[in-house]
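Next come the structures, one after another.
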Structure I
Amino acid sequence: MSNRKIDFSVIVEDVIETLRSRVKYEGDISDLGNEIGYAIGKSLPNMNGDEIHILISGLQHGISLTNGTH
């Protein structure tokens, strides 16, 4: 498991800018996931498998907090 610390302020700004410049079309939920993944991968290009798994777990947790399944 990774314990690498990340400066959220820099990553969030990078992700927002990438999404702002790339998302100019309509699509399904997998297209949205792809664009978010692309933006995160561009901002954190050296993520390993454990870090990707941890990120996905965090996304699932965040969604569960907002949709009542937590």
Structure II
Amino acid sequence: MKVLKATLAQKIALEGIYLQGAELQFIQDTNECWVVNTDVINDDRFISIKEALESLPKIDFQPKINNI
């Protein structure tokens, strides 16, 4: 699965509450990269930051594995 990768500065600038109560939240993958699902690009609730989201590189998602 592809995700959008942000630097810490990009994460801080983009993360937060936007239209219709939707909140953009990045998570860290196993490589400590800040990522978010690519679906946000086409979500009308994030239209005000669409250009910024489109500029983020797409990478393969590497989930963190939690050992219980």
Structure III
Amino acid sequence: MARAKLIFYGKEGDYTTDHELECFCNAHGEIYLSIDTGDIPPSWICLDKPTAIKFVKTLKSEINKMGGHDE
């Protein structure tokens, strides 16, 4: 398993600029997601594989609903 973390940053030019989402597979085989707003301690959640798959499908569906809002 690769030892890597992904960091996604909030939208530029918005109040969310300092926000970041961290994602990686932890030592227990779970997907770890953390959101840090910079104002309060980060919030996090760990997802097992079936839940992570459902999350990805739901996220894709919501992205498709966005239509022509590409940036």
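No lab work stands behind these numbers, since they all come straight from the coordinates. This one's a predicted model, so the numbers in the text were calculated from it and none came from an experiment.
Looking across I, II, III, the calculation of helix-only ellipticity at 222 nm (-39500 (n - 2.57) for each DSSP H run of 4 or more, over all residues; to 500) that yields -23500 traces back to I.
Upon calculation of relative contact order in percent (Cα under 8 Å, 6 or more apart) from the atomic coordinates, which of the structures I, II, III produces 18? The read-out was computed on structure III.
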